[in-house]
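Student: Before anything else, here is the set of structures, which you'll find just below.
Where a number appears in this text, it was derived from the coordinates with a stated rule and is not lab data. What you see is a predicted model, and the numbers here were worked out from it, not measured in a lab. Cβ atoms are built from the backbone, for glycine too; each structure is taken alone.
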Structure P
Amino acid sequence: MDEEGSQAELAARIEALEARVEGFIQQGITERIARMEDALTLVTDVERYQPLQRLLKTGKLREADEETVRVILQEAGTPDREDLTPDAVRLFSCSVLRVVDRLWTTYTGGRFGFSVQLQIYQSVGGTLESALIQDTAILNRLGEQVGWRQDDQWKTIDQARHDLDDPVGCYPIVWWNSPYGAKMVNYFLSRLFTCQL
């Protein structure tokens, strides 16, 4: 091979390596940016999430459950759960849902949180489509799986013990109690799907 051909081949190989390195750098930067955005969501809203974090850290699940409702209602711009419509749920901030979920999963060892509830919903046959069509049979199976239903009846919020030994996925539970009933639950599940929790 002559010197010119050798240099051309070397230049092509260097160019290919540069492209690969650039791809690795770009991928790493993208991942770092995503992690930083998640961290910044929590940092910029320390006041919003700190009470929830403190309650979960100290194992006060009942109070953390109520605080979760407060955070969600604050995000929705309404002071009362009765004023929150299912359509408003479709517009919830995914970053807020992720932070709340991350706090629950972190401080309960992965036992509780929205993502845990969504995984269980999927394990009993739930999909985005079943949430959108409001399939009550699948919703009932979710309730049975996480301990919200017993003897074909929905339990009341007052029956929740708020204990770490309760069934996986049963908390947060207070949020799910809505005057819109199953419609609100299904709309919220569909939002969890679209937020990719």
Structure Q
Amino acid sequence: MAFQKDPFNVIIGGVGGQGNVIASQVLGRILLQKGYVITIGETYGASQRGGAVMSHLRISAKDQFSPLIPEGQCDLLMALEPVEGLRILGQYGNPAVISLVNTRPIHPIEIISGQTPYPDVQEVLRKIGELSKEVWALNATEIALEMGDPIFSNMVMLGAFSTFEMLEIDLHGFEQAIGGLLSSERLSENLEAFERGRMAVEKR
């Protein structure tokens, strides 16, 4: 596995209800199976559905690190929501960060309540590009809705994430990881979501 630094720091961010915590658990399990030491930390804006949620994964060949990534030290970002992705990059980004973004907005509480207007999505993506070395994007929510349930967007994003060679994630490793976390009844749907994400992601 071609991690260029140790620890290698991954952030998965979105809003409550998007499933980024389960996504971080699946990714962590896959990497544990490959022999890496994984530390996961979670931070929550508002604890209820609709508030900002961020998962920190610290990946090391041999050492256990503190669960929260220091500011400016994110190496790879999975943003399940574009504005949350931009917010995370403002705190944890650096010129070398690679970002994967779900382009479909999910309005957080302060926007739904009318406290804050939602910015133009294309402008948000442009700013994400300015703060990232590379940006990869897809409308994971739309793909999940085509499958009948927006909850699959996190697995669509994991499929897109698996196209990054440094992670070396394949369908078999993904299937093994989710087997212990999700019900067998939904296994085939999650595998389909993963495969759809692999096919849909594009570099911006």
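Student: If you work out distance in nm of label points 7 Å out along Cα→Cβ at positions 4 and 116 for P, Q, which one comes out largest? Write down the numbers at each step before the final one.
Tutor: Working: P: 7.0; Q: 3.1.
Largest value of distance in nm of label points 7 Å out along Cα→Cβ at positions 4 and 116: P.
Student: Among the shown structures P, Q, from which was the value 24 of relative contact order in percent (Cα under 8 Å, 6 or more apart) calculated?
Tutor: Computing relative contact order in percent (Cα under 8 Å, 6 or more apart) on every structure in P, Q gives 24 only for P.
Student: In addition: If mean count of other Cβ atoms within 10 Å over residues 84-91 is calculated from each of P, Q, which structure is the one that comes out at 15.1?
Tutor: Details: P: 15.1; Q: 21.0.
Only structure P yields this read-out.
Student: Moving on. Could you figure out which one of P, Q the value 1, 7, 13, 17, 17, 13, 7, 4, 4, 3, 3, 3, 3, 2, 1, 1, 0 for P(r) over Cα pairs in 5 Å bins from 0, in percent was computed from? Don't skip to the end; give the middle numbers.
Tutor: Values: P: 1, 7, 13, 17, 17, 13, 7, 4, 4, 3, 3, 3, 3, 2, 1, 1, 0; Q: 1, 8, 17, 21, 22, 17, 9, 3, 1, 0.
Matching structure: P.
Student: One of P, Q was used to compute helix-only ellipticity at 222 nm (-39500 (n - 2.57) for each DSSP H run of 4 or more, over all residues; to 500), and the answer was -11000. Which one was it?
Tutor: Q
Student: A value of 1.2 was computed for distance in nm of label points 7 Å out along Cα→Cβ at positions 52 and 188; which of P, Q is the source structure?
Tutor: Values: P: 1.2; Q: 4.1.
Going label by label, the one that fits is P.
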